[in-house]
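Next come the structures, one after another.
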Structure 1
Amino acid sequence: MSLFRTKSIEQSIADTDDPETKLRKDLGALDLTVFGVGVIIGAGIFVLTGSVAATNSGPALALSFLIAAVACGLAGLCYAEFASTVPVAGSAYTFSYATLGEGVAWIIGWDLVLEFTIGSAALASGFSGYLDTVLDIFGITIPEKISSASEGFIDLPAVVIALLVTWMLVIGTKFSSRFNQVVVAIKLVVIAAVIVVGLTLIKVENWTPFIPPSEPAPKSEGGFASLPLITSLLGIEPAVFGVAGVISGAAVVFFAFIGFDIVATTAEEAKNPQRDVPIGILGSLAIVTVLYAAVSLVVTGVQSFRDIDPKDQAPLATAFEAAGVDWMRNVVAIGACIGLVVVCMILMLGQCRVAFAMARDGLLPRQLAKVHPKYGTPYRITLITGVAIALLAGFVDLETLAHLVNIGTLFAFVLVSVAVVILRRTRPDLPRAFRTPAAPVVATLAVLMCVYLMLNLTGETWLRFLIWMALGVLVYFAYGRRHSRLGREGHGATTPGTDTVSRSPDQRRE
């Protein structure tokens with residue numbers, strides 16, 4: 001029965017007033033929108049554009065971004081309704097606890113740990129790639145043995161930036177928000193420069209054909225592990241480019257949109273979550289979709305996709321260098337280097353808030369949910385998370401990290417889309433400041449698109465994801481199930497299939 005017990009929404013909201021685990025409400029609509037834009041504009045556009053254009057989509061990279069944006073937009077509508085209805089830290093974990101039961105909540109929480117932790121490590125790794133380009137401007141070279149997880153022993157710059165970000169999050173969310181606003185302004189200026197200057201360098205012939213004809217995929221030694229899962233399941237001959245390549249590209253560049261759900265994880269710290277959270281989620285998505293489409297057209301227009309090195313971790317800078325505009329290369333490299341710091345920070349923030357919510361519910365050690373007496377932040381889980389991210393960023397390459405983040409995020413989107421429909425039926429009485437239009441249709445389309453994008457990720461990514469989730473199940477039955485606050489206190493629990501709140505004996509006597 002523990003797998004299906006749900007925590008009432010009323011109790012989830014009441015828990016936010018616990019003095020030991022109460023977060024400060026410092027964030028407004030602008031903060032949340034900037035948080036969203038700040039985290040979304042990151043490694044996806046600055047790093048992955050080159051490899052996806054060269055190996056999957058060609059000039060149709062813009063279409064890959066649009067497909068991924070549609071999937072995110074559909075899921076975003078569901079997130080907006082949930083976050084405005086249940087303004088509690090934890091995002092999809094909290095939403096699932098209120099609708100699908102503790103078992104599913106644990107699974108989604110464990111999945112979000114994968115998404116945010118690996119995502120933050122991936123951004124730290126992306127920062128390191130652009131740092132090499134920036135230092136090269138000044139004639140400084142970092143030895144590969146300490147600057148690349150794939151080429152050397154450790155990616156030291158990635159480790160350092162992860163620890164620096166950890167310190168910033170410990171000293172306060174408001175400080176992080178102000179720092180984020182400054183850096184987002186820098187990133188938007190850089191993106192605007194890329195678009196404006198790039199328009200003068202575009203060669204239309206580089207866009208022809210816009211969707212390159214399908215070609216047999218290069219022979220891979222990895223077999224099943226290195227092929228999209230759908231290719232292996234249906235026995236399709238591996239191919240690149242064409243329509244299938246555009247869709248496979250969408251599954252990869254989906255990484256570029258990761259972060260809008262971070263807005264939902266900070267709902268408990270919003271001054272007016274019912275109004276501000278939907279604005280933050282949908283506003284940030286709309287802004288970056290337009291920017292991504294424009295930048296991808298510039299990248300493939302300035303430099304032929306055939307000439308792009310798929311292993312290049314600074315493709316925007318390289319494109320301008322190939323066009324002979326070295327000063328723009330420098331501008332892009334410096335802007336991206338600064339900007340990736342913020343993306344790393346906000347993804348780490350999301351992980352800390354999810355783990356904080358799980359610890360407050362007893363599914364992780366409750367001591368982790370303690371907040372700092374001065375800064376009002378969950379400093380214990382932040383420090384642990386920061387060290388874990390630093391180790392991952394230091395020893396695992398970017399491509400592996402990015403694929404793992406994508407599958408974890410898509411899985412979270414599927415569960416949130418299902419949960420919003422369930423909550424409509426089980427709790428129609430709840431006040432909803434934002435309602436997903438045509439919720440059953442939107443949720444169904446979101447699920448179908450997300451599942452299809454998941455199937456376009458490699459077999460190796462699926463295996464790693466399933467191993468991680470299996471480990472999560474073991475942790476739940478070994479610790480979380482027995483220490484669950486809901487199970488031990490009957491605290492705000494609801495019987496499956498009903499909306500009746502059950503109370504502990506002490507509560508009934510009162």
Structure 2
Amino acid sequence: MPTPRFPEPDVPAGATSLPARLRALAQAAPDAPAVSDGDTVLTRAELDARTDRLARAFAARGVGRGDLVSIALPNVVAHVACSVAAWKLGAVPQPLSARLPEAERDAVLAVAEPALTVGLRPADRPWLDAEDLDGRDLDGRDLDGRDRDTQDQDGPLPDVVGPSWKAPTSGGSTGRPKVIVSGQAACTEHVLARADGLRIDRDGVFLATAPLHHNAPYMFSLMALLQGHHVVLMQRFDAVRALSLVGEHAVTWLYLVPTMMGRMLRLPEAAWRAAELTSLRTALHVGAPCPPEVKRGWLARLPAPEILVELYSGTESQASAMIDGRDWLAHPGSVGRVTRGHMTVRDDGGGECPAGAVGEVWMRPDGGPTYHYLGARARAAGGWESLGDMGSFDAEGYLYLADRRADMILVGGANVYPAEVEAALIAHPEVADAVVVGAPDEDLGRVVHAVVQPTGEAAPGLAERLPADLADRLARHKIPRTVALVDHPLRDDAGKVRRGAFGS
């Protein structure tokens with residue numbers, strides 16, 4: 001037997017597999033919608049039947065327990081169905097961007113070594129095309145090459161708990177791919193252990209606004225599915241459509257990132273007056289620092305401030321902090337108190353920083369490993385791990401993030417955190433978004449350079465005026481020396497940006 005690529009977690013006796021959980025939901029309400037994408041709707045019973053066929057097709061192509069299945073599909077029902085099909089074999093779904101450049105895609109596949117890819121056609125491993133996944137009869141035969149009429153002879157698929165339930169990728173700002181295999185087994189007891197803390201209750205409606213190849217929307221969507229939610233996928237984010245979908249589907253749980261929040265805030269007031277938001281119980285944002293003006297704008301528009309929740313955590317999930325809108329108004333700028341695991345802030349010498357002092361944020365889980373890397377090693381010291389974030393705790397235990405260590409700009413010996421400068425720029429009425437990087441300087445070593453997307457057609461002289469307009473918000477060394485204007489979005493729909501693309 002081959003050596004496992006990652007350790008097996010301990011599974012509670014009598015644990016319920018994820019497919020068994022979904023099957024029970026289908027038996028309880030077979031006609032309830034399970035997942036939709038605007039073009040396709042699958043009920044719980046239809047999803048169960050569709051994923052049985054997909055699982056057999058995966059198995060016919062060599063997929064077994066513990067294997068990775070790379071899923072390179074857009075935000076469509078088939079993406080979710082492939083994940084469930086992998087679970088039914090004890091395999092591990094591995095979401096992958098369908099838009100990766102070929103070299104980066106190949107690098108990820110070399111790390112993941114999937115038994116099957118869906119939506120890609122690599123030369124060195126089995127694959128399925130996206131059009132093969134809609135469950136239709138292909139030339140009178142099913143996906144595994146056998147007559148459709150023989151399918152019932154197989155009987156039900158065996159119930160199996162896989163060694164992990166997800167394996168998203170992360171390249172961060174470096175672009176070096178790594179696969180982050182969850183340390184949680186594919187059983188209900190593990191996967192839904194955090195559901196209450198994340199407010200993913202039973203039988204709601206979940207709106208997934210961001211690409212499923214990012215961990216947070218992927219993870220929350222699957223958890224919501226397992227809680228009996230109708231998972232509504234936006235195939236592509238659109239601010240007007242997102243706002244209208246909340247009322248159209250009576251959404252109870254809304255996923256956001258600050259980039260989306262800013263785009264939605266810039267909609268005409270008439271759009272907000274027409275929006276029906278009373279069904280919302282949770283609007284959670286994650287993924288990037290949220291500019292205070294954007295946060296306050298949302299708090300002013302939601303039915304109650306406690307609906308808005310911010311989560312700080314990594315895909316690795318060693319620890320997390322959370323804060324709702326009401327608490328944030330009392331502690332503006334904070335990402336909250338630690339709600340799971342442990343965090344500490346340390347200086348470059350490893351000493352714990354006093355309250356208010358910025359240092360590197362280190363994390364430690366409560367129990368065993370929460371993840372396993374393929375293709376990377378953790379930044380670890382003395383049982384603690386760091387994701388490279390900088391921040392500080394106040395005297396009450398509230399965490400305030402500064403930026404990522406790798407993104408910090410050293411200007412004449414002084415630290416400049418791009419997120420602070422970006423927040424000041426985004427607060428400007430003529431700025432839709434901004435990305436800040438360091439630029440070489442003979443005197444200071446590095447200076448601040450800003451790439452700015454204006455709110456509309458740039459007014460004459462905007463690039464020259466912006467530095468002066470920031471003088472009352474930022475210290476002199478933090479003010480951009482140069483500003484470049486662009487007419488395209490700076491971040492993807494999940495709010496992510498690679499600063500290296502802007503010259504850092």
**Asked** Which structure, out of 1, 2, was helix-only ellipticity at 222 nm (-39500 (n - 2.57) for each DSSP H run of 4 or more, over all residues; to 500) derived from, given a value of -21000?
**Response** 1
**Asked** When mean count of other Cβ atoms within 10 Å over residues 268-275 is calculated, the result is 11.2; to which of the structures 1, 2 does this value belong?
**Response** 2
**Prompt:** Quick one: relative contact order in percent (Cα under 8 Å, 6 or more apart) came out at 34 when computed from one of 1, 2, so which one is it?
**Reply:** 1
**Request:** Out of 1, 2, choose the structure whose coordinates give distance in nm of label points 7 Å out along Cα→Cβ at positions 156 and 468 equal to 2.9 when calculated.
**Result:** 1
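Using distance in nm of label points 7 Å out along Cα→Cβ at positions 92 and 420 for the comparison, can you identify which of 1, 2 gives the largest number?
Working: 1: 1.3; 2: 3.9.
Answer by largest value of distance in nm of label points 7 Å out along Cα→Cβ at positions 92 and 420: 2.
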**Item:** Which of 1, 2 leads on distance in nm of label points 7 Å out along Cα→Cβ at positions 212 and 396, largest value
**Value:** 2
**Complete:** Ranked by distance in nm of label points 7 Å out along Cα→Cβ at positions 260 and 356, the structure on top of 1, 2 with the greatest value is 2
**Message:** If you rank structures 1, 2 by mean count of other Cβ atoms within 10 Å over residues 244-251, which sits at the top with the largest value?
**Reply:** 1
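Throughout, read-outs are computed from the coordinates displayed, never taken from laboratory work. Note that this is a predicted model, so its numbers are computed, not measured. Cβ atoms are built from the backbone, for glycine too; each structure is taken alone.
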